[in-house]
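Asks: So, here's a batch of structures to check.
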Structure I
Amino acid sequence: MSLLTIENLSLTIHGTPILKDVSMRVEAGRILGVIGESGSGKSMTAFSVLQLLPHGAACCGRIELSEQDLLAAGEEELCGLRGKEVGMVFQEPMTALNPLQTIGAQVAETILVHERVSRAEAMTRAAEALRRAELPEEKFPLSRYPHELSGGQRQRVVIAMAIALRPKLLIADEPTTALDVTTQAQILALLKRLVSEDGMGLMLISHDLAVVADLADELVIMRTGEVVESGSAYHLFRNMQHPYSRALLQASGHVPERSGGAQEVPLLEVRNVVREYQTHLHGWWGKTTQFRAVDDVSFEIRKGESLGLVGESGCGKSTLTRAILGLEEVQKGEILFDGEPVIDEHHANREVRRRMQVVFQDPYGSFNPRWRVDRLITEPYHLLDAPPLGAARDEAIAEALENVGLSVDDRKKYIHEFSGGQRQRIAIARALIIRPDLIILDEAVSALDVSVRAQVLDLLADLGGKYGLTYLFISHDLSVVRSITERVLVMNSGRIVEEGPTDRVFDEPENDYTKQLVAAAPVLPADVA
C-alpha cells in the first residue's frame, strides 16, 4: 500500500492550468525522484500535497496520505499534518530559517507547535534531531545562529526541523542545488540514511538526473505540468522512451564544441599571492589573529584558454577572484595582466580593469531591477574614457543582445520579465559589450536547469571562438568544469593542491582532496541508454 498517492491531480491558478492529470506514488521506506526543469510543476505538485498554494489556486483529483484525503481536509487538520506527518526541506536554507532565532529554538519550535511538552524537553529532543542530522551539540551548540553556519550545515538544520517529529513523508525540494559536491553527497547520504532508519517515504525534487541517479528507487519526469514518463529508476535510466526524458539525459552530460585554442603567451599571471584577514577579538582583552584566505598561490592563464578553478566553499576561490579583479590588495606576491599590475599604487589599474569582466552566479541579484536592459548591459561603459553615444551605443547594445541569442526588442524590458537562463545571457551580454580579453564566470551556471546550462555553455564556447576570449571558470560543479575547460586548478584551504589538463586531473587525480571531490561528484550510471 502506498504512503502517498496522487492521482489525476490538476491545478489551476486564477484559471490558468498549472498541473494536468499528474499521478505518482511514494511508498514507505522508498525514495521517489521527481525530475524536471523550472516551470515543469515539480514544486507545485509538492505544495499541493500540503495545500501550501497561492491565492486563486484550485485543485481537483486525489491526494491521499495513508488513506487520508488531503484535498478534503480543512486548514486546522492540515496544520496538524504539516511538520508532524509531512516534513518539508526547502532549496534555500537561509530563507527557511529565522536569522533572529538560534538553531535549537527553531528545531524545538516544530515540537512545541505539535506536542504539549515543556521547553526543556523540546530542546532535548531538538538536540537529538540535530545529532541525527549530523550536527552534534558538542560541536554545534544549540545557541548558534544560522549565520554562524555554512550552507551545508544550515541545510542540516532544516532537515533536523523536518525530521524532529519523525514524519511519515519527507519532501525535499532541490535540497542540494547550491552546495559543494562533497557537501551535496553528504546531504544526499544523510537523507538516504534517515529514510532507512525511520522507514519514511521521501519525495526528492531535482532538475538534475545525475543527483538522483544513485538515490531514487522510482522516477517521475515532468514537463509543463504533466508527467511524461515514470517507473523504476533502474529501468527508466536504461530505457527512456519520451523525447523530453532523453533530452534531459543528454543535457546532463553535454560537452560543448569549442573552437580556437590557447596561445603560449600568458594573459594573467598570479605570482606567490597571499591574502590575509584580521579576525575578531577573542574576549575583551584578546589579541587579534590573521586568517590566511589565499596562501602562496601561483598560476597563469594563457590567451584564449579556458581554465577551471574548483574547490569547496571557504577554500579561497572568491577571495582570489576579488584580488584578480583588483577589488582587494594582496599582502604578498603580485598579479599581472598582460604584463601590467592589476593594482597600481593601491588602486585598481583602470587600463587593466576594463579588459576583465565577470559573470556572477545569481544574475538577478547582480542587476538593478529598476533599470531596463539597455542600461544594465552598458554598465561597463564607465570603464571607458570615451564610451559610444547615440546611434553607436544603440548599435553596440543590439550586437551584444544578438550575440547572446536575444532580441533587440528586449532592450526596453526589465530584468524580472526574463527567465533564469535569459537573465544569465543578459549578464554575458553585459560582460561582452566592452570586448574584454578575460571573462571570469563565478558559478555562472550552477543554478540553471541542465538543458539551459547546456545552452549557456554552448553560447560561451561559441563566443570564445568568435572573439578569442579567455575564460576563468569558478565552479563546484565538476561536470561543468570538465566539459568547458582545458586545464583545471584544485584549491583547498587557500592553496592550489593540484593542477593540470582537465581530463588527467579528473581521471587520474593525485592529491587526496581532489580524489574526494571527484568521488563525491554525482554521475549518471555508466550503462544508461
Structure II
Amino acid sequence: MPIDQPDAQGFEALATANRLAIDPTDLSTYLGAATGLLQSWNVVEELYTEVAPVSPERAWSSPAEEENPLGAWYVTTEITGAPDGPLAGRRVAIKDNTAVAGIPMMNGSRTVEGFVPATDSTVAARLLEAGATIAGKAVCEDLCFSGGSHTSKTGPVRNPWDTTRSAGGSSSGSGALVASGEVDFAIGGDQGGSIRIPSAFCGTVGHKPTFGLVPYTGAFPIEQSIDHLGPIARTVADTALALNVLAGPDGLDPRQPDTIAPVDYVAALQEPATGLRIGVIAEGFGLANSEPEVDATVRDAIATLEGAGLVAEEVSIPWHRHGAAIWDVISVEGATFQMVEGNGYGMNWKGYYDPELIAHYGRQWREHPDAFSETVKLVALAGKHALGTEYGRHYAMARALEASLREAYDDALATYDVLVLPTVPIRASVIPGPDAAVEEILGRALEMVANTCPFDVTGHPACSVPAGLADGLPVGLMIVGKLFDDATVLRVAQALETAVGGFPLPTTVRSNA
C-alpha cells in the first residue's frame, strides 16, 4: 500500500505542531520536496513485497477451559520437526512473545492480538530442526511487563502447586506448563527475571543465558540491551539439552557477538562439581520483603551443596542493592522509547525487524492505548515523564553505572566459580481478584524482581533451581556465573539436583512419557 502523501493543510499543521518556524511562502517548497522524497518509501515497499515471507498453513486451536485448567495455553498446536535429532519426541511450549509462523501471537496484550507471524523465530526453527514438537504457545503477561501472572488479557495463569497463587511472570504459562507436566520444556523470555521468577514460583529449572548466547530474533522486544530468551525445564539435564540446541549466533541479532565458542552443556554436566567455590551474596538475603522461610530454605540448599563437596563462603557485594534502581531506569526509559514509542523494535540497529508486527502493534496501541495493562501504563507514564523532562540523561547515567555493577559481580567471580542467592525474596503470592485495586495489581507485578533484574543489566548467566519447599510452596535458589560460563552454572545446579535426589513436582504433574 503506497504511503499517504501529505497535503498542504496537513503539512502546515505538522510544521506548526513541531514549531519549525517555516515561512508560509516556503511551505510549498518543502511540501514538493517531501512528496518527491517519499517516493522512495513506495519503491522500498515494492521491493520488499517481492521478498516478503508468506505465512505457512499450520493448524492450531484455542483450548477449551476444561483442557486448560491453569490458563497457561494461549493456543495449542502439533507442529512436528525433523524426524530425528537431540530433541526427537520432546514436546515444547513457546512463550507467546516469540514467533511461530502461521500461529497467532498475542504477547498477552490486546495491542498485539490478531497478529500472525509469517516467519519462525530462530529458537522455534532450531527446536524443530532438532526434532522437537511445538505443542503450542504459552500465555505470557501483557507485553511481558509483570513478574506476577495476573496481567495477561487472556486471564490469570495459575500455579500448579496452589491454583489460587501466581505462577510468576512474565513467562507465566511456560513455567506452569512445565511444572504441571504438560510439556517437557518451554521457551521463556527474561528482561527483569521473567524466566527465573516463574521457575522459582513453580519449582522448575529456569536458565537465563548469558546475554547474547541465545538469539532473540523473532521475539517481541522490550529493550534491546536486556532482552533474553532461554529454556525452562523440570531437570537440569533437560535445560542443558535445550541450551545445546538454542545457543549460538544466527547472524540476525545484534545482541549477539559474531562468534560464540561452542559448548556441549550436556557433556559439561558429567564434570564433577566437587571443589567448586560458591560465593553467597549477603545482599541477596534480608530484603525489605524477604520471607524468613525463603532465606532459610535457600541457606539449607547451600548447606546441601557444601555436603556434596562444594565450598561456600559469604561475600558482600554492596552494588547488588543498587542493581534494581539501575534496571528501573534502563527498563522504563528504554522500554518507553523502544517498546512503546518505537513500536517494539525501535530503530538504529542492524538486524531482523518484522515490518508487519511493527505496523500491527503500532496501529493498535495508538487506536486503543487504554488497552495497555496497568503495568505498561505505569511504564509509559514514568518513562514519558522522565524522557520529556530529562531527555534520557538518567538513562545515560544508568548505562555508565552498568560497568560498575558488572565489575562488582566480576570481582567476586574472580574468587568464586559461581555466586548464589534467593531467586526471589518471596513465595508465590495470591493472584489478585478480578476487582483488585490498581495498587494491588502493580504491587503483585513488581514485588519480586530485586534479585533477578540486576543480571539482565549485566548479562551474567543466572539459573533458578528449586531450593526446596516451604509450607508446600517452591523456593528458588539462583546460581550466577561468569559471562559465557553457563556450563559451570548448570554444573552447580546439577550438583544440587543430584544431592537431593531430584526436584519435587506438584501433585498435578502429568507425565508425557
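Every number in this text was worked out from the coordinates using simple rules, so none of it is lab data. Note that the structure is a prediction, hence the values are computed from the model and not measured. Cβ atoms are built from the backbone, for glycine too; each structure is taken alone.
Asks: Which one of I, II has FRET efficiency 1/(1 + (r/R0)^6) of positions 232 and 472 (r between Cβ atoms, R0 = 41 Å, to 0.05), as calculated from the coordinates, equal to 1.00?
Replies: Computed on structure II.
Asks: Still on this model: Assign the value 70, 61, 47, calculated as Cα extents along the principal axes in Å, to the correct structure from I, II.
Replies: That value comes from structure I.
Asks: Here is a further query. Taking mean count of other Cβ atoms within 10 Å over residues 72-79 from the coordinates of each of I, II, which one would give 11.6?
Replies: Label of the source structure: I.
Asks: Moving on. For distance in nm of label points 7 Å out along Cα→Cβ at positions 144 and 408, the calculated result is 5.6, so let me know which of I, II that is.
Replies: Answer for the origin of the read-out: I.
Asks: Figure out for me which of the structures I, II the number 3.0 belongs to, where distance in nm of label points 7 Å out along Cα→Cβ at positions 248 and 432 was derived from the coordinates.
Replies: It was calculated from structure I.
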